[in-house]
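Once you scroll down, you'll see the structures, which are given as structure tokens.
Every number here is computed from the coordinates shown, using simple stated rules; none is lab data. Just so you know, these numbers come straight off a predicted model, no measurement behind them. Cβ atoms are built from the backbone, for glycine too; each structure is taken alone.
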Structure 1
Amino acid sequence: MTIPGVSTRAAEVILAEIGDDIARFPTAADLASWAGVCPGNNESGGRRGPGKTRHGDPWLKAALGQASISASRTKDTYLAARYRRLIARRGKKRALVALEHSILVSVWHMFTRDTAYADLGGQYFLERTGRARQTRRLVSQLNQLGYQVTLQQAEGAA
């Protein structure tokens, strides 16, 4: 229940459907594939077909779906930031399936390592590349659009 968006009921369903023996899933990818929340890969001869997900466990997918919708609406969390990044490129439904996958991978890691959920924070995607690199990239984009940019440090900003 420490994962954002996962309620008591959702946690109960996840535990009931996965079972208490997580050892039958050697990797997080195996668990996601069994649950039916991993992306499909339909490619033949260089042509890419529809990448539909598997049917999987219907009760687990329903609980994860509700949890992903709730997680997408949280404030300043890793899952909400991931949802906002993906929705721009892939759309709402695919972003929600990606959140379901992230939640299930987190559950697998929590069970195998016997640790609590550690949220990376809503600023994770901004901070992982570094402020200087992000600043250079954004200034370069503005220059390509024809703007002349001068930067000043804001008062109170680090």
Structure 2
Amino acid sequence: MDIPDIRSLVPHAGPMVLLDRVISVDPDNLCAEVAIRSDSVFSGPDGVGGWVGIEYMAQAIAAHAGYAAWLRDEPIKIGFLLGSRRYECKRSTFALNSVLHIHVHRVLQTENGLASFECRIDDREQQALAIATITVFEPADANDFLKGSLE
């Protein structure tokens, strides 16, 4: 299976692409990887704060949507993280030199672009470090959506 570079699948640029690569993807699932380094965005002396995990999950969801668009030969769209019913993280910090796997599983997708994903961050030993249910929205036209929300 051919998986493009993650930078071509998310609407982020430069250092704001927080994930390193997509490991696997199918119509309802994606697994991405990130190595925690001293030069990682949001890195402190001990690593990256556990609170960043929700953004790792959101970017994995964006990569999932981007991969689907790539398969259809369509441009990558901007989406919005609407919220999480819960975000539970067993670590206050993702330690330097650790490698995380971010798993997202789509459980709901509506015609209007609303979706819900069950998400998990695992360490190398496949122990769950964080879990969340995340709701996202991908409008047909983000510019029109934003203009409408400002009026």
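When helix-only ellipticity at 222 nm (-39500 (n - 2.57) for each DSSP H run of 4 or more, over all residues; to 500) is computed across structures 1, 2, the figure -17500 traces back to 1.
For the read-out semi-axes √(5λ) of the Cα gyration tensor in Å, a value of 25, 17, 15 was computed from one structure; give its label from 1, 2.
Only structure 2 yields this read-out.
Out of 1, 2, which has the highest value for distance in nm of label points 7 Å out along Cα→Cβ at positions 74 and 90? Once distance in nm of label points 7 Å out along Cα→Cβ at positions 74 and 90 is tallied for 1, 2, the winner is 2. Computed over structures 1, 2, mean count of other Cβ atoms within 10 Å over residues 58-65 reaches its largest value in 2.
Looking at mean count of other Cβ atoms within 10 Å over residues 66-73 over structures 1, 2, structure 1 comes out largest.
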